[in-house]
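Colleague: Next come the structures, one after another.
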Structure P
Amino acid sequence: MGSLVFLPVTSEIAEHAGHLKARYARRGKALSVQDATIAAVSIAYSCALVTRNIRDFPMPELELYPLPKAA
């Protein structure tokens, strides 16, 4: 755990997560609060997002690195 970096969720990031959630809800795509927050943090800190669930992150502004499905 010592090698992990903590990226704080600021009020601006939380607000952006809410905007992402609302924007995709209008398009018929329900995002969880957790996924919207992860996306907002990745965008705010210009971090690549590594995930097995790329369908949960439809934001074109995200830099996604898909992992292969677990065996």
Structure Q
Amino acid sequence: MVQAVFQTLSDTLAGGDSVKLSSFGSFQLRDKTGRVGRNPKTGEEVPIDPRRVLVFKPSQVLKDQIDKALSKKS
């Protein structure tokens, strides 16, 4: 069942749609533009191609639960 949920999540994101899980958060695809990066070892400039990245934004409910759990540990 877990595998089926992950497969559905992957298929939906691959299709370009966002996925929102109530009380958990949302997954979205973002387009990043190309830019010039730098090799930290040599200082050489390296072009970074445009790409799509997956972004997770936690819901306020999840953030509150994490904050509550962390405050109990302190």
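Colleague: Tell me which of P, Q gives 5.7 when you compute mean projected area of the Cα convex hull in nm².
Modeller: Clearly, the read-out refers to P.
Colleague: Consider the structures P, Q: one of them gives 3.2 for distance in nm of label points 7 Å out along Cα→Cβ at positions 25 and 41 as calculated from the coordinates. Say which. Before the final figure, lay out each step's value.
Modeller: Working: P: 2.2; Q: 3.2.
Computed on structure Q.
Every number here is computed from the coordinates shown, using simple stated rules; none is lab data. Keep in mind it's a predicted model, so treat the numbers as computed, not measured. Cβ atoms are built from the backbone, for glycine too; each structure is taken alone.
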